[in-house]
Structure 1
Amino acid sequence: MNTIQLAQEWKTLLCQLGGILSAHVVLTEAGTPEEVHVLATTDKKPKAVARDVQSALMSKYGVEVDHQIISVAQIRPEMAERLNFRLVMGAIEVKTRGAELDVAVELLQSGHPVVGGARGSNTPFSRRRCVAQAALDAVAKCVAGSFELAGVDALPQFGQMVLVTQIYCAADNQRYVGSAVAEADQDIAVVQSVLAALNRRIAVFPQGLPC
């Protein structure tokens, strides 16, 4: 595992701790911690938050972290509720190459663009899954947590086609379902259904720093 993946794992773990809203971890090339930054509510004193960070990393990875490299910033709980971490769709690009297709989905978080990608076969069912997977790939670059595409389907409802997506979140062992009406472009509806499933959860889900 490289240091980027390890730092992401640490961030995911820290963001699961009570009161921590966001985390950022900097590791050396050898994988030792150099900086740990967390954004937390004021429910606990900064020293208590730092001890939680140390205990979690020691318990999970057996790593002792010097409290001096842990930076804790705090905001009041009522202010935390106003933070807007929601994602919006930017653009979709689909390239076909014979029996295969490549999909790129751009999402925006607080104006910052992030692009996810996926590849699959050029069939209607596979195309829907690829678009949803590309959207989830972009989500994963903005949000701490592990999301798995459980399914995506197009269902006729009241004379319209509705895209329904189900996503599994390992962090809280929950399934989230979102839907969107396919007015002109099913690809757009697929991305919208992914965001419909996750955005309310993302609004309070552990975040990374800007993408």
Structure 2
Amino acid sequence: MIKNSKKHFPPQDRLWIIAGILFLLLVFWFLSIRIASGRSFAWDAPTMLFVHKYSAPWLDQLMLLITYTGSELTAIIFTGTLLWLYHHREMVYFWGAAASFLGAISVNSLVKIIFARPRPLVFLPVTVARTLSFPSGHTVAAVSLYGYLAYLLWKKGVRGWAMLLAGWIIPVGISRIYLGMHYPSDVIGGLALGGIWLLGVVFWISKPKSNQVGSRCCSEVN
């Protein structure tokens, strides 16, 4: 259970969350302005070709396995997380998990439609996708789910697993580039969008309740 840890961040930590959101908004704005105008990034195709030159049959299978952890597997883990949190009556974190994952993938679907960026054709992709490219949905899903789980584990004091889960987001993004499914800018956009949404949810669920603030003020006066 997570009840033995504080749900609320001190004010200085909440300021860091706001700073993180603003930085990621700036990154996403920079990417989206160029993509909306129909221009590409000079480093997109060269980066894809650099990653692709290491392709091998065994690596194809490994990358397909890694990319699976950012697609169908996320739904399974998400469902298991909700059941566990509900069973332990951790309702704040329950709704936080729902808002983080479901909200992020919903917003991602809307953003894909808005920008309507076609999939890259730099080389023959290992697998086929029929959806749009920007931002990377697998990356958004990984950030919103594994990032949220990392947040919960960190609060519980399980720092090693928290860092492992947070770090796993990077291989998911790399797998999308390797498989030829996304430009690097799509993955960066997914990291930014997923990060904005995740930090927003964390900021929301860590907000002190007004009655808690009032009781604390009264205790200080007494």
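A short reminder: the numbers here are calculations on the coordinates, not readings from a lab. Only a predicted model underlies this, so the values are computations on that prediction, with no experimental measurement involved. Cβ atoms are built from the backbone, for glycine too; each structure is taken alone.
Here the criterion is mean count of other Cβ atoms within 10 Å over residues 94-101, and among 1, 2 the highest value is seen for 2.
Among 1, 2, considering only distance in nm of label points 7 Å out along Cα→Cβ at positions 30 and 126, which has the greatest calculated value?
Working: 1: 4.7; 2: 2.9.
Top value of distance in nm of label points 7 Å out along Cα→Cβ at positions 30 and 126, among 1, 2, belongs to structure 1.
Computing mean count of other Cβ atoms within 10 Å over residues 22-29 across structures 1, 2 gives 14.6 for structure 2.
Comparing 1, 2, where is relative contact order in percent (Cα under 8 Å, 6 or more apart) highest? Write out the running numbers ahead of the final one.
Values: 1: 17; 2: 33.
The structure with the largest value is 2.
One of 1, 2 was used to compute helix-only ellipticity at 222 nm (-39500 (n - 2.57) for each DSSP H run of 4 or more, over all residues; to 500), and the result was -24500. Which label is that? For helix-only ellipticity at 222 nm (-39500 (n - 2.57) for each DSSP H run of 4 or more, over all residues; to 500), the value -24500 is produced by structure 2. Can you tell which of 1, 2 yields 18.0 when mean count of other Cβ atoms within 10 Å over residues 46-53 is derived from it? It was calculated from structure 1.
Comparing 1, 2, where is mean count of other Cβ atoms within 10 Å over residues 102-109 highest? Can you show the working numbers first?
Working: 1: 21.1; 2: 17.6.
That would be structure 1.
For the structures shown (1, 2), distance in nm of label points 7 Å out along Cα→Cβ at positions 118 and 166 is largest in 2.
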